[in-house]
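Several structures are given next for inspection.
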Structure P
Amino acid sequence: MTGRFQIAVHIFTLLHAAGDEYISSDYIAGSVNINPVLIRKELSYLRNLGLIASKEGKSGGYTLGKSAGTITMADIYEAVMVNPVLGKARNQPNPKCPIGQQISSHLKNMDAELTRVITEKLRRQTLAEFYKQFNT
């Protein structure tokens, strides 16, 4: 698993906290404490999905593309998680081995089940509900 989900949730939480105000990628990068170039790349990706919006210019920046009450944590997870939950082996198992012949399909099934469980759990919480945990 990568840190993309955690970074994306951080971004979405900041955008929700800002309300109708646009916030800069530099501000977001400072809060996340990573390189602004990486934040801009993630923001661009999320903007292309319609989950966030942007405005150029001196008063520009980023804001939520949808209401925080309609964005679920699963929406964020599904947007950024491209790798299998259990990871992916770089090698191909030996097809002549009785375990090697079957291991990939069994792990793939396990990964699909875990992804389903995670997504189902995350679908029950909106960004607005997640935000209520913060003392702001």
Structure Q
Amino acid sequence: MSQIETCPSCGDIYVKNQFRDVCQKCWKEEEQAYDKVSQFMRRRENRAATMLQVVEAVGVKEELLLKFIRTGRLKVTQFPNLGYPCDKCGTIIRAGKLCEPCALEIKKDLEQHEQEEAFREELRKREKQATYFTTNKTMR
């Protein structure tokens, strides 16, 4: 279902749909920028260009170039010096959302959390087993 949103680029109000996250005017500007980037990157001598070189040569914002890479419009497999930042630390990566060290750190943290949860569950089981019940008989 469509929602009325504010365009993150220009601030205009537009109807958001599943295909566009900006207003029509900004979308057209993005398409023109993509055409420029695509034409630049198609040339053999530019395929090894870095992010900074593409930004300077084409005049496109780095955020927009990253958007093209993240959405799959520019394939990093075809351009060896392009990448995007890790969601956690910002290191330039070429696949996934996290770099390898961050992924390993999160995996280690999850394993530690699971061990702690298992230890807590074991303590709960032992606590249940050690419960004593008594009756209280009052004397008359």
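Just so you know, all these numbers are worked out from the coordinates, no wet-lab data involved. Just so you know, these numbers come straight off a predicted model, no measurement behind them. Cβ atoms are built from the backbone, for glycine too; each structure is taken alone.
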### Message
Looking just at relative contact order in percent (Cα under 8 Å, 6 or more apart), which of the labels P, Q belongs to the structure with the highest value?
### Response
P
### Summary
Comparing P, Q on FRET efficiency 1/(1 + (r/R0)^6) of positions 26 and 106 (r between Cβ atoms, R0 = 41 Å, to 0.05), the highest sits with Q
### Query
Of structures P, Q, which gives 221 when volume of the Cα convex hull per residue in Å³ is computed from the coordinates?
Q
#### Entry: Source structure (of P, Q) for distance in nm of label points 7 Å out along Cα→Cβ at positions 58 and 98, computed value 3.0
Q
